[in-house]
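We did not get these values from a lab; they are worked out from the coordinates using the rules stated. Owing to the predicted nature of the structure, the values given are computational and were not obtained by experimental measurement. Cβ atoms are built from the backbone, for glycine too; each structure is taken alone.
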Structure P
Amino acid sequence: MSVDDHEVIVVGSGAGGSAAAWALTRAGVRVLLLEAGPAFDPGVDYRLSRPDWETSAFPGKKGSRLPYSAAQFQSLSTEYTHLRSWNVHSGKLNKTGHRQLAGYRHVAGLGGSTLHFTGEAHRMHPAAMKMYSGFQVAADWPLDYGELESSYLEAERIIGVAGPVQDGNRQRSAPCPLPSHPISYASRRLGEGFHRLGMSWLPNNLAVLSQPYNGRPPCNYCGQCRRGCPRTDKGSADVTFLRQARATGKLTTLTASPVAFLEAGADDRITGIRYRDGAGSEYRLSASVIILACGAVNTPRLLLHSEGANAQAGIGNESGQVGRNFMETLGWTSLGLHPDRLDGHRGLPADAICWDYNAPDAITGVVGGCRFTPSLIESDIAGPLNYARRVVGGWGREHLRGMGEQFGHGLGVGAIGEFLPNEDTYVDLDPVHRDEFGMPIARIHSHLTRIDLERLTFMAGKCREIMEAAGVSDLFEEYGSYDFFNSTHVFGTCRMGTDPDKSVVNSECRSHRWKNLYIMDASIFPSSGGGEAPSLTIGALTLRACRRLLNRLS
C-alpha cells in the first residue's frame, strides 16, 4: 500500500500504537503507522554477543531518543537524609541541594520503549482503578477491572506472557498462556528474606517466553533484557503485535517520521497531520481516524503544540488537562554483598515479585501501594565492569583481590510505588528549547509531596529489612526518587474520565471533543497503580478501544 491508501493513521509504535495496528489490520482496516524513531534489527543492533557488551546500554541510533528538558526540581531537606542516593566509594550520588534529572528513560523506535523493557506484564490492582471513590485521591478510571479482563487475556495471548496461576488480587478467567519462569538461585536466596519477614515471593508475570511460542524461541536467561533481545524471546511490540499486523498486508510503516502538527477542523474533527522525513521535508496526510500513542511526555507535547483558530489552547485541551496529572516512577533500590557467591547475573532481571503491599491501603497510614522485585540486574550489576566501578574498592593488587572475592556476591531488592498526581507535577512546552526542526520540546515539572515521601520512606525501610533478613549486612549502594527524577514508567497527562471538564478522553480512549481523535498510551491513566508495569494495561486498553472503534468504522 502507499502512504495515501489508508483509513487510520497511528502515531507512535510502542505498546499502544502497535496493539492498535494489530487490532485494526486483522479486521481488514488499512493502517499507516508513523514512528519518529528508527527500526531496530534484533540480530544486528543488539550486541550481547560482543565481548564489550557491558560498556553500552540499549543501542542509541539516530533519532532513538527524543529531546526533552526539565524545570528545576525541589530543594532537598535534611529531614529526608535517609532517602539520599549513595555509593560506598563515591558517597552521595547527588551532591547538590536540589533534586536532579537522571533521565526519562524511553526509546523512540519501531516498538517504542518495549524494546528496552524487562518484560514485566502486570494487570492493574482493581482497587487502584478507583482511587478517588475509594481514597479521595487521583481519579477513578471510567471502567473497572472486570471490563478490561477479557482484553488482558487477549493481550497476554498475543505477547506470550508467562506467569503463575495466582496473580495477586487480580481475578483471572484463564491462566497465562505460558507457565511461569523458574526463579533463579540468587532470587530464591533473596526470597528467604521475604519469607523470614512473613512476606510472599512469587514468580513474576513476564512477557518473556518460557517455552517456544508462535515461532519464537524460549529465553536463554542472559538477563540483559534492557539492552535489547537479539533472540526475540522477549515480547516487545515489534516481534509481537507489529509482526502479526504486517502479516495481514494492511499495514504501512514509516520510520524516522516525527509528526509535528495536528490540524483542527471547524467540525470538531482532525482534518490532517503534518510529519517530517529524515531530511526535514514536511508532508501532510489525512485519515478517517487519528490515533496518538506517543507516550505521557510526547503525546501532550504534540497536542499542546497543535494550536490554531479552532484549538486555541491546543488540541484536546478544552479542559486545560493536557499535560496535567503527570505521574512518574516512584522507586527505591538497595544493593549489597551476600556472604555466599550467588551469581545474581544469571536469570531474568525481575523473575520474582512480592505484591503484599500493592493495594492502595496496604501501607499503614499511607495511601498508595508498592511492590518489590529483585534489582541487581536492573541496576546493571551484571558483569565485571560494574563490579569494578561500583562495588569493589582499592587499587592494583588490592582491587584484583577484591574482584576475586566479591564478584558474584551481589544481591539487590527494589520497590516501585504509587505516584499521586499533584499541581506541581506536569508536562508543558519548553519556552526556549526546540528540536532540530524548530518544534518546542517537552518540559517536565516534578514535585514529590509529603505523602509520596512517606511512601518512599516505607519502601526504603522495607528494602533494607529484606536485605538484612536475606543475610546481607553490608550495602554498597542505594538510590531512589527523592534526589533523582529517573523514570521509565510515566503516566497521566491526557487522563481519561467521564467528565469533559476534568479529563481529555473517554472510556473508549476518544477525545471528548474531537470525534476522530483517539489516544492509546499511558498518558490516559487516571492513576499509576502500586508499582505495576504499564505496558500490558496499555495493550489491553487499546484492544478494548479498538473493538469499539471498529464498530464505529463499520
Structure Q
Amino acid sequence: MVRVADFIVDFLGVQHAKRLYCVPGESYLTLLDGLYDSKDVQTIICRHESGAGFMAVAEAKITGRPGVFAVSRGPGATNGSIALHVAEQDAVPVICLIGQVSRKEKGRGAFQEMDYNSVFGSVAKAVFEPHRADEVAKVFTDAWKIALAGIPGPVVISLPEDLLADELVADCQYIKAADAPAARAKDVEQFLQMLGKAERPLIIAGNAMRSDERKQALARFAKQFAVPVACAWKAQDVFDNNSSLFAGHIGFGAPLVQQQALGRADLIIGIGTRMGDVASMHYTLPRAPVPDQPFIHIYDSAEPIGRNVETALGVCADPGNFLDAVCEKENTYRADNRWIAEIHDFVAGFMTFKSPEPDDGVDYGKVIFELARQAPDDAIVVTDAGNFSSWVHRHWRLGNDNLMLGAIAGAMGFGVPGGIAASLAEPDRCVIVVVGDGGMLMTGQELATAVQYGARPKIILSDNSIYGTIRTHQEKHFPGRVSGTNLTSPDFRKWAQSFGAKAVAIRQGDNIAARLAEAMAHEGPSVVHVHSSREALSAFTTLSRLQKL
C-alpha cells in the first residue's frame, strides 16, 4: 500500500509528466513530500500561481500531453484560474491539482474553503474531488482521459489535505489520447467534388494542426492541390511561411486589404480550428452564421462543427488522416494560378518590413526584423499578448522547424512563464520571448524560476510605457481622452540583472544587430530592454494615424 500522495506522483511519472509546476501550500504538504524522492517528476517552484499555470499550458502545447500544476486552496486556486481559462480557450490539456480543506472541515466555512465545482465549472471540462482513497485512481485516470478527449482542455482535481495521507492499492497505466475518427470515404469524395468546383479555395489552418504528422499532411495537401493556406490566430507555425502558398496569419488588427484579398475565396476550408472570433476575422471569413461561400469544416471533434458557421460539409475526423486520404485520390481540381499569384504577391509585400523612422523611441518592428534574421531556424517563439506581437506575425517568416507558443485567449503574462517552460522542455533549442512592459510586470518575476532551474529564454521586451493594445482602442473610440493606459516602469535592464539574468538595453540610435547578438550569445537567460516608440504603436498603424481618424 502507498499513500494517495505517492500514488499521484507515480501516476504522473507513468504518464511522462516530467514536471509539476507549483507554488507550495500547506494544503498539499503531503504531495510535496511525495515528490521529494521522485526521479521521474521534477518539481518546479514558481513565484506566482498564474506563472505556474502558464508554464503548464506551455508544456502541454509543446508535448501534446497534459501539463500539470498544483496550487493551494482559495487564493492559490483563484490565482491559477487564468491558466485554466487559457487552456479552455486554446484547447490545451491541463491538469490543475488544488489542495482542499480537510474532509471534516468541508462545508463549515473553513479557512480559504471554496467550492471548486462552482468556481471552475464553466471553464474546466471536469472538476473532481475524491473523498475516499479508493476513488483516487479512477479520478486521475478519468481526468487524464477527459483532458485529452475531443476538444482538449483543463481538468481540476481538488484534493482534501487529509486524503493525501490515506493509503490505497492501485496500479498506474499509461493513458494516451483516444484516436480521432478516421476519414470516411464519402466525406473524402464530397470534399473532392466541392474542391473541383472551386476556383479560389482557401484553407484556414488552426492550432490543432501543430503536430509534426498533421503539419506534414497539410503541407503535402497544399502542394499537391495548390491551395493557399492562411494560419489562424497564434498558429502561424503550422505552415511554412516561406511557401508560395502561404496566405498570411489571421489575427487582431488584420488590415482591410488582407480581409478583402482573402475574402475573394470561393471555398473556405477550416481545418484544425474551431473557427471562433479571431480565426474568422470576427465572424466575417467565413461570415457567420451563413457564409458568403461554401464552407468545409474539418476537426477531430464534432462539437465545434456548425456551431458558429453553417457548413456545406462538416467532417469529424483526424485532420491529418483526412488530408492524407484526400491526397491518395486523383486530383481533378485545377488550380487558378492567378489566384495563387495574387495571394502570394499580397503576402510578400505585406511581410516585407518598411516603416517610417519614429522620433520618440526605437521602432520595435526593426528589432523583430533583425531578431528573425539572427534566430536559429528551429527557434521557439513565445509571444505575450499585446500590439508588439503584431510585428512577429507580420514580418517573421516562420519555417517548418519553428514552434510558436502564444495564448489564443489573449491573456497577458503568458510570455515569460511560457518561455521558461519551453526552455525546460526543449533545453537544446533557442527560446525567444516577445513581451511588453505590461505583461513583463505581471509574471516577469518568474525570471527567478528561470535562474533557479537553468532555463535560458531570450526575452525581448518592448517598453513604451503604455498599455498599447488598449490605447489603440481608446484612440479609436475616445480620441484625445487618454485614461488608464499610461505606465511608469522601472529600469528593466537593472531589474533583470538583479535576478541574475544577462541584460542589455536598446535605445534610439543604438546598433540593434549588435545588441541582440550580445543577448543571444549569452548562455543563460537574457533580457533585451527595448525603449520602444509610442508612435510606432503596432505593425498595422501609428499613434498619429489613429489620432487623425
Thinking of P, Q, which structure, once Rg and Dmax of the Cα atoms in Å is computed, gives back 23.9, 72? Q
Origin of the value -6500, where helix-only ellipticity at 222 nm (-39500 (n - 2.57) for each DSSP H run of 4 or more, over all residues; to 500) was derived from one of P, Q: P
Using the calculated result 24 for relative contact order in percent (Cα under 8 Å, 6 or more apart), pick out the matching structure from P, Q. P
With Cα Rg over 2.2 N^0.38 Å, for residues 57-96 alone computed for every candidate in P, Q, 1.75 is reproduced by structure P
If log10 I(q)/I(0) by the Debye sum over Cα atoms at q = 0.10 Å⁻¹, for residues 401-520 alone is computed to be -0.35, which of P, Q is the source? Q
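Which of the displayed structures (P, Q) returns the greatest value of distance in nm of label points 7 Å out along Cα→Cβ at positions 193 and 489 on calculation? Could the numbers behind the result be given before it?
On the way: P: 2.0; Q: 5.7.
Once distance in nm of label points 7 Å out along Cα→Cβ at positions 193 and 489 is tallied for P, Q, the winner is Q.
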Suppose volume of the Cα convex hull per residue in Å³, for residues 217-456 alone works out to 141; of P, Q, which structure was it derived from? Q
